[in-house]
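Participant: Below are structures written as structure tokens.
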Structure P
Amino acid sequence: MRKSLLIIFYIFLCPCFSFADIDSIFYSSNNLYISHHFDQALEGYLSIVNEDENNGVLYYNIGNCYYRLNQLGYARLYYEKSKLYNPTDRDVLHNIEIIESQLIDQINQVPEFFLIRFVQNINKQFSSSQWGYLLIFVLYFNLFLFLLFLFTNLVDTRLNCLRGLLFSVPVLLCVAFFLIYSNLPAKYNDAVLVAPNAYVKTAPSESADDYFIIHEGLKFQVIDQVSNWSRISLLDGKDGWVKTVDFEVIK
């Protein structure tokens, strides 16, 4: 009986201790960052990143450390990771803009069809989980209006419910669309160059001709992979092959 109680105690309380350790490391790393011990703060943050993979604030803090250590590639990488969870966070977006202004490579994006750009801009306003919460809220609101319409005998109330449903049902469909859209698997993976620079080749081989050179912190899409080489595409439409070890995928 005593052994059983100890096992139950271990099962239920060990996760609490684990979470307490993560919080302790996180806050001690914050204090190290405030004290300008950026390398030690970074070490602390990275030690818990695999235990708290869905923490946009943690990714943001890691990005800050890398930026202070003048590693623009990894700083951009972790800011972009943070952006996945906080797509409208002003601090994250501002820091990404700062890094982009400091990059050697200034790439002009090929103009997109306005409707695609419109949908993407709306989708970026919320993360996937936020679209899910919004869908639940709108769904319950529609259900409330529908039930009120069914069970009330007041003509004015029934008319107001109908007006509300005429407005909220299309909203429900739109939110459902963006939830599905935000969860669609990406056709290509976004990545950031973390090496100081990389020569983009015309083929996946060391002996292939150099096409152009890119530098640390540049964001691009990975569209193919052959052995230890990856084919990348830039915003301006240029593409070529780089070594896979030179970049990190944002995910």
Structure Q
Amino acid sequence: MYKHSHVLFVAQESCISLCYDPSGLPFVVKTASDLSDEINTLSILANTGGHENLVSMVHNFTTNGKLHLVIEYCKDGDLLTHLQKTNRLNVSQALLYFRQIVNGLACLHKHGIAHRDMSLENVFLHDGKCKIGDFGLSCDANTIRGTVGKPMYMAPEVVIGTHSYDPKRADIWSLGIILFIMLTGVPMFSIAAKSDKLFRAVHRQGIYPILRICLKKGYMTQPLCDLLSNMLVVDPSHRISIEAIVDKLSTFE
């Protein structure tokens, strides 16, 4: 059915390959022994009409005890690779991408799904459009299942293993880290834990002193500074929601 071209990425429990259908159209095929959570998320999204800022599933099938998930191919790669070529994005370009990422995440949260692995590596580009992908750690937003995600993007409550954290609020922290890196070209922390010197300062003083420095350097505008200060809040109960982010972005020029 699909002609294998080459392996794109090998993870601990899965293999991702570029394949072509009989008509020559490219697709990504993810193969693993268990893709049930990811297929469930993509099926929910497909049944609700999908979203232009979320990578969509074409179909899935099983061979020799392995599950194969066929998803759309984003020809321009991931946002991290793009950012490594440009170092950082100007405010207008960062906002263009960020609005699209927010719209995709808002769709997930609207349907009760937390991504739990939001990162530059999991945002893909196709003809200038951002699409959130890799739903391997996604789950029902009411389900909490341990410490997951990439350390650089993990919310503090996820890092310390809080048993009752809200995964949607954790997504917002990760989203804030994505925006910060797009604007500055550098990560904020190696990990949001007290072992990180900068995070210790943020834990004591809040995020605004760091954002004020970025503002003075011209990396961001005051509205973006204010938005990030509401996203990167150590206490998740005071962290802004995705709906409020959408509302705030509607007031930006």
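Quick note: the coordinates plus some simple rules give every number you see, no bench work behind them. Worth saying up front: this structure is predicted, and the values here are computed from it rather than measured. Cβ atoms are built from the backbone, for glycine too; each structure is taken alone.
Participant: From P, Q, which structure was helix-only ellipticity at 222 nm (-39500 (n - 2.57) for each DSSP H run of 4 or more, over all residues; to 500) = -19500 calculated on?
Facilitator: Values: P: -19500; Q: -11500.
The value was obtained from structure P.
Participant: Same structure again: Tell me which of P, Q gives 16.1 when you compute mean count of other Cβ atoms within 10 Å over residues 83-90.
Facilitator: Values: P: 16.1; Q: 13.2.
This value belongs to structure P.
Participant: If Kirkwood radius over Cα pairs in Å, for residues 171-218 alone is computed to be 11.3, which of P, Q is the source?
Facilitator: Details: P: 14.0; Q: 11.3.
It must be structure Q, since only it matches.
Participant: Using the calculated result 40 for percent of Cα pairs over 26 Å apart, pick out the matching structure from P, Q. Provide the component values of the computation, followed by the final result.
Facilitator: On the way: P: 58; Q: 40.
The structure behind it is Q.
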